[in-house]
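The next part holds the structures, each set out as structure tokens.
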Structure I
Amino acid sequence: MLAKGQTLVQYMEQLAPKHIAMEGDKIGLQLGSLQKDVQGVLVALDVNEDVVEEAISLRANLIVAHHAIIYRPLANLQSDTPMGKVYEKLIKNDIAVYISHTNLDVADGGMNDWMAEALGIESGAPLEDVHMDSLYKLVVFVPKDHHERVLEAMLGAGAGHIGNYSHCSFNLAGFGTFKPGEGTDPFIGTQGKLEKVEENRIETVVPQSLRSKVIQAMLKQHPYEEVAYDLYPMDLKGRTFGLGRVGKLKDPVTLGDFVGRVKEKLQVPMVRVVGDLSKPIRKAAVLGGSGGRYWKNAQLRGADVIVTGDVDYHTAQDAWMAGIAIIDPGHNAEKIMKSKVTAWLTEKLQENKYETKVYASSVNTEPFNFV
């Protein structure tokens, strides 16, 4: 059985929920339809004509990419322009394109966590908060005999976290009343007869990013045809999501040694470096993409170096004078996402017994040559 496009997007949004993206970011479905069976998924950093040709050769009819193919408003769709050719080829071959950008950057277990882990940055905290996850109180009424299985499903899906405590809930016994109407198929009771049933009220806390997942898990285990539940917004602050990561290295190294690690782990042939190569590095920051403007955030958090791309001359001068090192591996270092997203989607598809295949793009989309 093949997965639908919408199913694959649900898996992506479990990893990188859309609502945690930075305001104005161009994410989500940008071309094509998700209402179809997906034979193959191609995971790419960028989408150019070579990537589309690769998708065609692999019979992949969905591309999941990090960088948007439509970022600014289109004035036209002329097929004799470079990007026009790309759009035309995608449409003619019925290939959809879905973008996961800053939501993938800031997500737990997303881009910046992958880069921090690769570089040996431990317990990485965000450089700058960009989204706070809203909290909701979920209340559901469950027949007594199904209380434990419904509660376990909700908590297992991520409900019930308050600070450093997990599995938080409140449970109250009582009686529920209902009268099944015409056309119903009640789990308990008969049509037209008022029923009084022993039920338990379950209350727990759910973050916005897991709201759909928790509700689906609850509905799947609940025996009732029509489930009575309430969802209330709360004033309490939830956890925050942020750009970049900063943390200590397990063992201090020199800047020169750390440069070698960056080149190896991020698979880049060359980097630009600001700072004395003999400088000891105890705490490091990383931010995928263009993050030069965040060097002050990194320094305020005690970082000796920040690893990020597209650093301009004057930013480098300012950081140099301020005493913080910079390693610029380029924007293309974000290609680490290809293997990681491929592994995530493959695992989800296998768990649910789908036959859809997922491929990491082998096309090099680095626009620069190093000579």
Structure II
Amino acid sequence: MSTDTESALARTVLIHGPISRAALAVRMGMSPASLTRLTKPFLDRGLFVELDEVAEGVGRPSRPLDVSDAMGPFLGVKLTGGEAYAALTDVHARVLGEAVVPLPDHRPQSVVQAIVDVSALLADQAQAPTGIGISLGGITDGDQVAWAPFLEWEGVPLGALVAQAAGVPTRVANDLVALAEAERWFGVGRGLDGFAVITIGAGVGYGLVAGGEVVRTPDAGVGLGGHIPLDPHGPLCQEGHRGCSQAMLTSGSIVAQAQTVLQRPVSYDEVLDLAAAGDPAAAAIVDASARALGRFIALAANLTLYSDVVLGGEGMRLFAVAEQVVRDAVKQGRDARASEVRLHVDDSGFPAWARGAAAVAIQDAFDRLP
């Protein structure tokens, strides 16, 4: 196994590459000679590649280092209650292919087979994955799923089951943790000391990066962001909380409110379309949800003392329809002297979740470097 310093070197080149040796030496806090000694084995094994020369100031040109695309590909799978969304990525989490397969039921063997099937489907478009990452809502230790409410699971060794069936190393992560890791390593969080992640869709998610690391505690997978009070006059959630984040921001709650007012079945996108077109009933519901999202964002920034917030999830079209309402609510929830909240929006939906799962597989591969 690699030493801690070698592992840190590999991760630094992956996250910050392409990177010059001079910049890498500064980040690693080591001399040029020590850096040359450490990078040589990675170059010899083909894990690192040298790119074309670039000029750096008045000194001699340098050849930046990057991680080779030969390491990979990786499969990321996001599990919901009904589907397995998958993305095949390279080592830099760039998506090479996407697919989705239905889950016939929630039996572990059925879910494992769905993951194997979607892996084979994407392998037909490229090469077979060298590692698999799986994300889901709930609590997991990387292998064992202790609790997954959408799948109605407790104590399922999903990682081991998939690794045995697929024949490749497999890691399982909470979906918010995986998404935050993808943003930290490959997304808007690169180089940031800390930021919050808020997702909306079928549920409400909240994650946090602090001190350059994703916060991982036993409570990270419980879904504590789901019942934060946001509107004292809002609807009730299923657990009886009035105006909490679940009641105000989930697609199911927004649809239920619209159907009650409009007296007919509607979809989430239809509610947003009606609001955008100026329908007063739909606009009132969407604006109330947008204000609640703005309050949530302001709370996250106030309580973490970080002013960067990543927004994602399959329900994030709400932000596109009512962006100004969200931003006004954020401003109202902040002290005038506080830093401006910087919003980073990922509206790609389920592909972002799957890419987050792939990031978990990539991290696992770097932890296992020989």
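Cα extents along the principal axes in Å was computed and gave 70, 54, 36; which structure, I, II, did it come from? Source structure for this number: II.
For the read-out distance in nm of label points 7 Å out along Cα→Cβ at positions 143 and 199, a value of 1.2 was computed from one structure; give its label from I, II. Computing distance in nm of label points 7 Å out along Cα→Cβ at positions 143 and 199 on every structure in I, II gives 1.2 only for I. Out of I, II, which one gives 0.60 for FRET efficiency 1/(1 + (r/R0)^6) of positions 87 and 191 (r between Cβ atoms, R0 = 25 Å, to 0.05) as computed from the coordinates? Going label by label, the one that fits is II.
For which of I, II does distance in nm of label points 7 Å out along Cα→Cβ at positions 127 and 151, calculated from the coordinates, equal 4.5? Answer by label: I.
helix-only ellipticity at 222 nm (-39500 (n - 2.57) for each DSSP H run of 4 or more, over all residues; to 500) was computed and gave -8500; which structure, I, II, did it come from? Source structure: I. Identify the structure, out of I, II, from whose coordinates relative contact order in percent (Cα under 8 Å, 6 or more apart) was calculated to give 17. Corresponding structure: II.
Here, each number is a calculation from the coordinates, and none is a lab measurement. Everything numeric in this text was worked out from a predicted model, so none of it was measured. Cβ atoms are built from the backbone, for glycine too; each structure is taken alone.
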